[in-house]
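**Q** Have a look at these structures, which come just after this line.
Values quoted throughout were computed directly from the atomic coordinates according to the rules given, and no laboratory measurement underlies them. Remember, predicted model here, so these are calculated numbers, not experimental data. Cβ atoms are built from the backbone, for glycine too; each structure is taken alone.
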Structure 1
């Protein structure tokens, strides 16, 4: 391809802080690398519900009631 000089400019973002970073923990393609390089406290899974079993039973009761109404 032919190149020509142009007056177009590209906007760039300059980071002022090289001490703090945002890490995308949902990037599962490199989860092992993330876990290996971050402190355990930052990578330990946090439960969505404190009492998982009680939440499961609650949802099951609501689902059962909804399914009964459909019949």
Structure 2
């Protein structure tokens, strides 16, 4: 299990279904929405779109590392 640390939260990267940028009409205006396999949703406020993309890339890298480790076990 690979854990991704996002601010004060730690989530299991293997359970991530998707992550994308959400624009809001109220502060915080930009957030990254992470949807888990269980359909639970987590929202992480970011300063701007570039920070959001960095966070999404980091999440996907952790998820890909997890996938590669599982493939090596098989």
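**Q** Assign the value 1.01, calculated as Rg/Rh (Cα atoms, Kirkwood Rh), to the correct structure from 1, 2.
**A** On the way: 1: 1.34; 2: 1.01.
Here the read-out was taken from 2.
**Q** Kindly point out which one of 1, 2 the value 13.6 was derived from, the read-out being mean count of other Cβ atoms within 10 Å over residues 17-24.
**A** Working: 1: 6.6; 2: 13.6.
This value belongs to structure 2.
**Q** Say we calculate FRET efficiency 1/(1 + (r/R0)^6) of positions 9 and 49 (r between Cβ atoms, R0 = 35 Å, to 0.05) for every structure; which of 1, 2 gives the highest result?
**A** Working: 1: 0.10; 2: 0.95.
Of structures 1, 2, the maximum of FRET efficiency 1/(1 + (r/R0)^6) of positions 9 and 49 (r between Cβ atoms, R0 = 35 Å, to 0.05) occurs in 2.
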